[in-house]
Structures are given as C-alpha cells and as structure tokens.
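These are the structures in question, set out in turn.
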Structure P
C-alpha cells in the first residue's frame, strides 16, 4: 500500500478565532473559513482543518474538544485506495464520501481517512550551506541570513498519538505498509509509510487507559535556521515555548515545540533522516539523553557589553 504521508489533520476546537490567529501566526496560509470548516495550508497544500464541534464526515472518537478528530493520509492513485479499502474491510467498517475519500478507524479508535493527494510543488529557496572541505554552495557575496527572510512551513511532517497498546497499534499500521524505523523501549515506535523515506510520519507513545489523543504534530521547515527563525518570531508574538529548540537523535530532525489551543502541542521541524527498507531498527529507553542530541534554552537577545547572560 503506497501511502505517501500525511495530507490533512482535522481538529475540533472550542475557539475558532484563537485557533485562526494561532495557525496563521505559526505560518500557515488560511485558504478557507466557510462554515463549518476552516483550512490552513503549508506551501505544498498539506493542511490543518479546524471546525467548531465535530466534523460532519469524521467518525466520532469520543475525545473531548479541543482534539484531533481525523488523520488524513495521501496516496497517488485510485488503485492505492482500493487496496487500502480491501485490507481495512477485513475487520472494520469503511465508508466513502462524495469526494471519494475513504474513512475508517484504527485499532486505537483514531479516525483515519485516505485520499488521492492534492499536493503541489513547493516554491521556496534552497538551504545553501558553506563548509570547509567541499565546494561552496552559496556563492560569493550572497548572504545566508536576512532579518526579513521567509520561514514558512513547507509540508505536513508527522503526528504523534498517545495510545493504550503500542504493540497492537504498530501491528495495525504494518498492515497498511508502514515500517518501523526506530523504537523507544516500552514506549512506542517511529513509523514511515511505504511511499515515504522520511524517518517517520507517525510516532506512538504508550499511555495508561485514561490518557488518549494527539500529543503533537509538526510541519517540515526548510532548514534548522528556518526552525530557529520561525520559532523565535512565534515566541516573540507571545506563544509559549514547550520544548526546544534542539535536535533529536531518532530522526535527527531539528525541533521546537509550542503549546497550542488545539488540544496538543505543535512543532517546527527540519532536516529529518531518510531511510529505505535496508535500515535496521534501533531501540533505546526514552530519556533526556536519547530524546535529543542537544537542547537550547531560548533567551531574549543579548550582546557583549550588556548584562551578562544568566548562568545555570
């Protein structure tokens, strides 16, 4: 089953206006605010949708608002949808809406959908890095940074679920062609679909029965620099940093997490590892040492000659 990644995440929310301001400040482009759905797109058209109350086509998951109510995956062609439908109908209901989108649920009762992708080519500048030991990528007299530089989310990267049975959840997604790339022991797997070589588009965290839902989601940025630029601008707008900036070990991606009004955290990420089917799964206990290579503490700007930076 050639699933190529995430297409859209759908949230039910309590405050449409607060979520609109949050998502546009994050860097997404609002393309639709007609009731009951508002849609916010990255550069390639992958998106977040929000609605006040429950989305009319999403299966009900019983989670209180605000929460993720449907995860929509992308495929290339109709035969991919047919294959997914055939597999899911072995043991669960599948519906098809008027747009040809498949809707069902996974073994943890997360609502899933599958559609033919509407992604578009990304128009954004390349990240050109100069380093001793290889030819310069950025030409002479071209500067790398500009205070007004663009730092826009480029594509929907991954989503993270709290699940009550990580092994069972992993087995379900393996039925759909997902492969486990790495795993935190006793916690859960990082997984990528067959049509993507990103380290993961899904990570699942084992939790007690009373904890369920989305922990965070993120969009890929163009570089680590863009993560830092976008995160700094976001923080300066008054949004609360939750974790980061830093760089993960599993996946190697840069990260910066923020609190959100969507019932979960939101992240900026960049420069994720790529893997094929020859990759050997790594396992490690989840800890501060295995979760990040390094972690910065965001501070207000400082310059030599001013007050010394705080010591920790």
Structure Q
C-alpha cells in the first residue's frame, strides 16, 4: 500500500515533505520566537501539543495553551518547561464557540503578556455521515466549531490587539473534494479557507493562512483523532505544523498570505516560485473549473 496515496496527488511542489526539514525546523535560528507570544487552541490534541513543543524549541517568550479540559493541558505545559526554561506558559480552558469564553481568554492573554503575536487554531471537530442519516444538530456542529469558532477567535483577536498579528487556521485537504459522508466537515473547512481570504482582504495588517496539517500519525503522542481508514497513510508529524507555523509567522511567508498551504509542500520551493504564486493566485480558491467570460467557456467540441 502506497503511504503517499492520499498525499502525492495534492502536491503543489515537486518535493514532498512528511517530516521536519531545515527550513521549518524549530531549531533554525531564522525561526527564533524569542520575542513572540503564541496562542494555541486545541492544545490537548496531537497537532496542538506538538505545535506548542515547536514554539518552545524556538524559544518563544510566551505560549498560551487553550483547550476544554485543563488536566489534559498539563502534559504540553510540562513539555514546554523541559524544552525552554525561559518560556512563560499560560493554561486557559475555553470553548471557542462561546463568545464570552473567548473574550475572557483574550483578557487573560493581554493581562499576562501584553500582546499575542500569533494564533494557531488547531481546535476542530469532524462528524460524518450521509445527509439525511446524520441529524441536523450533529451535522451543524462542524460549522459551530470549525467556522464559528474561527470567526470568534479572529473577532476577539482584532478587538483586543487592533487588527495586527498572524492567524493560522488548520483546515484540511478534504475541503477540496467531494466524498460521501463528509459533507459537513468538508464544507466547514472550505468555509474557513474563504473566511481567511476575507480576513486577508479586509485587514491589511493581519497575516492569515489556511494550513493543511497532513495525515498525522498519532501513535507516538497518543493524542489526536484516529481515522482507521487513513492509518496506513498517516506518516506526517504533528511538529511539522508547529515548524510551519513558525515559518508563517516570519516575513518570508508574506507571499503566502490569505492562501492555502499544505505541510507537505516544500516552503523553499514555494519561495523560488513566489511571483508565479502571487500573480496567478495559485493558492487561492477558485469558483469554477469552467472559464467564465463574455464569450462563454471555450468548449472543446
């Protein structure tokens, strides 16, 4: 069974990355986070927890760990303390679908650190089932957590810190295709990509990115969602997302703003083609594959 069967077909770069490499290595001095504070939602999960480790390795000034279960946040907090003695950690329980809870979260962040430089929104949910079989409340939960939660975070981040900084929303390659049973998940992740494009268009001082974290192996961390059908293809590392988030928080990544990026794409290869990426909107959403024009589509027959 080809371990890259669900990864290779979705490559924008020829180089396929499924682990940390120098350009996104948290130990890379160019990615130093010594003066930065990051807020990570979904920090009890595998990707959120590994992202926290990446920022600790990069020497972050502050890391805010957000989840709904305080006891599960202690493990990544202890890991940060081991990796970086100089990093201050704030643990905060919050449901990102609650406007009041998120407002309180940012009040705590502001009181503790003064500012937040980057948000990595790793919180999310995936409920599946055919339309008609899945009850409406369960179907809509994907939009509540994945879309409403992302909006509430962005709204309060802008309100608290004046519309500057970096937001990285974790989305999914599942937003790009239609497969029976994942209508709510796929649609909600696609909606987040569009939300990020609007944030980029409306808030020029806000750096926003939609990131596909790959198919992440959970066997090492023992945390995160397991989808049995994808287990044979789950060879990406959670810390890849952490390393990529450090890269996206630097000015080198400005050409990717507002776009969709996969952890499996090589960032140095992307840099080599930045003009083409920007000029042709290669990482932005398209409405249709058909070419709309005053003359209509150029039919082949």
Structure R
C-alpha cells in the first residue's frame, strides 16, 4: 500500500459516500471511495467486506482486471469456509483474465468440485439457460455449462447473437424453466467469452407431421449444428421472464419459418435437401442469411 494518510473524519466521509453510491448503484463512485479507504486501511475489522464490495463494483462495471486484483485481496481475507461469495467472484474474474490456476483454486475453495487438471476448465456442468444481453434484448437461450461460469449456446438465437457462442454468466439464478418433471435455472449473461463463427440462416419448410419437424432438428444436430422454428420464440414481460415458466415441448407441423445454424449456405441447403427427399411431403425454399451472418 502507498501509505496514504486519512483522518478519521475523512475515512468516515469516504465510507458514507461509498454507501450512498451503492444505494444509487453508482458503481464507479463505490469503487473509487472504497479503494481510497482501503489504500489507507487495508486490514481494519471492516476492510474484508470493503475489499469484496470494491471488487463487486468492478465486476458490475465489467472491469475484469480490477475485479481480479481486488477480488484476490477479498478472497485472501475470506477465510476457509465454503460458499463465501468472495471466492465465487474471484473465480469469475480469474476466468475473464485467463488465470486458470486462480480460477480453479477459487471454485474449489467455494465448494465446486472440479475434474483434476490444469489450464482451461471444460467440465460437464449440465444444461441451463442464459439471458443474453439482460439489460437489452434479454433473450433466453439454452446452454450447456462447461465450467461454473461459462456456457456454450445451444439454441439458435432470434436476435443477432449466434449458436455456439461461449458466454460468461453470473452465479445467482434469475428465473427458471420447467420441462416436464425437470427444472433448469436461468442465469444472466455477464460477458461474451468467445464469439461463434457459425452464422444464422432463415428458410421456409413444410413438415407434414410433427415427426418430420423433429427429424429436421435431428439432422442439424447430427452435424453439430442447430435448427429452431421461428414461431417457437415466445415473449414475456420482465417479471414473468424472471419467474418460473413452463417451456413448451409441443412440436408443430405444417409450413413454418425456421432459423438454421450452419457454417455456410451450402451446408444448410445440403441438410435441408437430404431431409426433404427422405420424407413424403417435406419441402423447403427461400433460404437467406439472417442479420449478422456475414460478420
């Protein structure tokens, strides 16, 4: 520490300003006030909490180097009890800056079991949903979690996002979706970890029976790609989206617009054609690149 001197009155003023800013969700001011206090008083009885709050402010600002730097200090003072949020937030920040050793240590000390190893974490953490761009379009998509905070997008997003992206999500669920007897958490996206090279295409198909539409989805899935009917997208208000919703599982037949995740038009049309000739009455036409396909 730099040895900055603060009087008692100045220290109290900083803490009050930080507290007021936190209530107003003014995270730059929160971070500035608490960092200034901690430079002078790194280890008072309240400092451990302030290290955590300062790191959290930078997490909310998506300032990952600072969230990592201050998060390490918070974790050092967090103790050994499992479930301390300082270790969780450090795990996220360490992931974002690529310090896999610290990320592994943080998840382990939080209480998350990991497959032993070194380097990037790619375990199986099950299926879930992520709310992409939660302060914007807030589209909820299916994902497969590959570490405590990262997940690969399995859906074909309706907006300009892409199948196959790897996103970083927060740890607290902000809703749930029910499919039969199973319940899956919905997490808010924090950041895009790795963009996807797979563009989205839109086409019109005719599926005489629900089984034909299922066969089309399977045909894309067999190639490690994906298909989504456009009319499967449902819109909810913020309150309902963040609650507990039943996910529709009914497969509809007939003429439908579909979204296709494929590396190029030739691949998409090849799968569509093979599907069409394999079943009576199946057809497709009018494929075109969706917004963002050429980025």
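Readers should treat all values here as calculations from the given coordinates under stated rules, not as data from a laboratory. Predicted, not measured: the structure shown is a model, and the values here were computed from it.
For which of P, Q, R does Rg and Dmax of the Cα atoms in Å, calculated from the coordinates, equal 23.5, 83? Structure of origin is R. Given that Cα Rg over 2.2 N^0.38 Å, for residues 51-154 alone, derived from a single structure, equals 1.24, which label among P, Q, R identifies that structure? Traced to structure Q.
I have 1.14 for Cα Rg over 2.2 N^0.38 Å, for residues 75-258 alone, calculated from one of the structures P, Q, R. Which structure is it? Before the final figure, lay out the partial values.
Details: P: 1.22; Q: 1.07; R: 1.14.
Only structure R yields this read-out.
Here relative contact order in percent (Cα under 8 Å, 6 or more apart) was derived from just one of the structures P, Q, R, and that gives 18; the source is P. Each of P, Q, R could give P(r) over Cα pairs in 5 Å bins from 0, in percent, for residues 43-90 alone, but the derived value 6, 27, 33, 22, 10, 2 comes from R.
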